[in-house]
Structure P
Amino acid sequence: MADDLRYLSSNTTILEYGANTYNSTTASSEAFTGYYQVIYRANAIIEGLTNYTGTSAAVNKQLMAEAKLMRAYCYFILVNFHGEVPLVLQTDPNVTAYLPKASVSEIYKSIVADLIDAKSNLLADYSFTSGNRNGVNKFTAAALLARVYLFTGDYQLAEANATEVIQASNLFSMIPTATMGSALFVKNSTESIWQLPPSLVATNQSTTEAASFIPSSNVIAALNFDLRPSFLSLFSTGDRRRTLWMRDLTIAGGQYVIPLKFKYRTTTEAAAANVTESQIILRLAEQYLIRAESRARLNVNLGGALADLNVTRSRAGLTASTTSDRALLLEEIALENRKEFFCEQAYRWFNLKRTGQADAVLPVLKPAWRPAAKLYPIPLLVLNNNPNLTPTTGY
């Protein structure tokens, strides 16, 4: 959907999303309804724990805060993919089944309220999940708040929340250059703030990313994606991300480069290597770049913004930037974001839209591009089930 990857296979749905030619009829309802299923469960937990006395007050507080954080995360994804969507905050189907869309500002207001509440009530460590980072704590909420505030343009609050996470050095630290290829995208990495539980990955898949990007055999039919040459050209000589997070392949005489942040297609392969890889939802590097961008946009502490930018540059093996011009610094931060977080969630897609660049960048690669494609359509099945829902503008 963005501009870092090329799709090389023949799945019709993926081809449509790659070309941004989706519509309400062909759009899959699976992801859309999947997020609402999680939201429903979160709402049920919140309602069920209210005045519940079967567990301790401390456990109730933690679980309710976790539910609010999860609800906020789901709405963050939904609002960035779809724009206006129903804001469901209760479980009564007589109400929820027929809700109209809420405005983007209303949805963000709910996201922020949930995250502030979660941040106030979650524990300050991972003890609730026995040290495992597929659980959440107050710094998970702060990290997600920092991202949300960046997206809404509340840069002072984005900077403040990112700083809280960065200063929690007893929990979080950047994986060093020497091991960034092997120790970052693994279970309980010190750079991870929030990881996806392994139970959410398909059977015998180590991670969804590895299963999608690494071909099962050295034939062209097994290759689904590769990285665009235009993207590869952004990496300077000596950038360790180019050597440690990618793999060059020769298949049927053709040259391809695939993402390799995750190294093992199957749990069998990972087990043989004695490695447990985990998808990361939030990690420390993002907080440095959020703080860098926030400081630069506020036009205060540009030296601090530059220092934050150089955290990821230095880890990648690059010389420190010395940029003093604010506009150039913002350009460098945007480029660093793109190189650091390629193929992680929808990072590039969301940032293209957040920064207003999608309509300028994507038509060059996608002849069928139209401005309405910045939002995914609400699937027709969902529209048909709720007469109060209207199609996404442009569909």
Structure Q
Amino acid sequence: MTNNQSMLENEIRNALSAIHFSDPQHVPFQAFSREQWAKAGQAGLMGIGLPEKYGGCGGGDLEIAITGQVIAETCRDMGFSLSWLVQILVSRLIATFGTDTQQKTLLPQLISGKQIICFAVSEPDVGPHPKYLKTKAVLSGDHYIIDGEKIWITNAPVADMFIIIAITKEQQGKKYYSAFIVPAQTPGVTVSKPFDMPFFKTSPHGGIQLKQVKVPTSNRLGEPDGIYETMVIPFSAIENAMMMGPVTGGFEAQKTILMMHLKKKKATLPNELSFELAQLETMIYTAKLIVNKAAALARVSDSARESLFLLIFFRDLGKKIQSQIEKIVDLAEIQPGNVFKDILNDLECSRGLGEKSILQKQTRLGRTLFEAFSSEPGFNK
């Protein structure tokens, strides 16, 4: 870790301390809290990675990943960490693709924590697959008419605005997509109640229905007809990389709770427990190195393969870290409490999200490696 990274971690901890989220007596919320969100905005946490001229803190993907890690570790709240991360990443879409007017109008509200934005891509039964999405936006004079339905949107039930991905052209069997900024109060927009999920209690997820929703052409975000390739695909890859930060913070939070219970119970530590703790610390340190590398590659062109290597290894390492934590709990014969259990549940349940897609990519990667090796000149000699 560099001195700059250590300084950033300390700054984030100080900000969290100022709003009492790092108080050992602080109990994580059991549902999304607008009060908590507003305090985080006042402390500057909603401006990480966003332009300073609009009230942001500047910085890039590394700063976002580190902040997500510290928030999860300090607040001991994986749901809040996820909602925070998505808010930052979607706000960056405004900073990247938005017009000057869109940025001037929206970014100060998002950075201050006064408004919440989310990204609506996935649809019922088909997920985010571009071949099967149905939501359409039809140009009519100086506005678009949007019809469709989106689901599994992080922060949807509490959002003030959405970025909606919709078909704007179809040609020779191919669908072309554009992005639109749609305020939640727009006529024709119906937002679902929060989905009942067994994890991420403080990160509300929901859906949205759009029926004859009229938005001005000035609400289109980015260039028309090619946004799936330039916005949606990169967003998914960046989100996977950035989420490693909060996950690692979750491991750190569990370790901290574990150490507190060990210190209360044992004056000295047996050799076996000492060994296992050192092993755990080594694993978590390795996870942090992967987080740093993944963040560095997040927006580098032609880094998809290397980023996939890191993601595959991180997910496997995460399983081993969790097993190591549970091993120490059993060896020490301690009861780490409900907060520990909630973090454990969030990490275990969230591990299954996107797993099918990653396993498919891993299988394709292995096949590609095999085919490339077997076709080398002289292989059969």
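Bear in mind that the values in this text are calculations on the coordinates, not laboratory data. Here the structure is a predicted model, which means the values were calculated and not measured. Cβ atoms are built from the backbone, for glycine too; each structure is taken alone.
Assuming 27.0 is mean count of other Cβ atoms within 10 Å over residues 72-79 as calculated from a single structure, say which of P, Q it is. Walk me through the numbers on the way to the answer.
Working: P: 22.6; Q: 27.0.
It must be structure Q, since only it matches.
For which of the structures P, Q does the calculation of helix-only ellipticity at 222 nm (-39500 (n - 2.57) for each DSSP H run of 4 or more, over all residues; to 500) return -17000? Intermediate values should be presented prior to the final figure.
Working: P: -14000; Q: -17000.
Matching structure: Q.
One of P, Q was used to compute distance in nm of label points 7 Å out along Cα→Cβ at positions 232 and 296, and the result was 2.7. Which label is that? Could you put the intermediate results ahead of the total?
Working: P: 2.7; Q: 3.2.
Label of the source structure: P.
State the single structure among P, Q that was used to calculate mean count of other Cβ atoms within 10 Å over residues 240-247, giving 25.8.
On the way: P: 18.2; Q: 25.8.
Label of the source structure: Q.
Match the computed value 22 of relative contact order in percent (Cα under 8 Å, 6 or more apart) to one of the structures P, Q, and report its label. Please report the intermediate quantities before stating the final value.
On the way: P: 22; Q: 16.
The structure behind it is P.
Output the label of whichever structure in P, Q has the greatest value of mean count of other Cβ atoms within 10 Å over residues 56-63. Working shown, then result.
Details: P: 14.5; Q: 18.4.
Once mean count of other Cβ atoms within 10 Å over residues 56-63 is tallied for P, Q, the winner is Q.
If Kirkwood radius over Cα pairs in Å, for residues 216-287 alone is calculated from each of P, Q, which structure is the one that comes out at 14.3? Mind dumping the intermediate values first?
Details: P: 14.3; Q: 16.1.
Value 14.3 for Kirkwood radius over Cα pairs in Å, for residues 216-287 alone corresponds to P out of P, Q.
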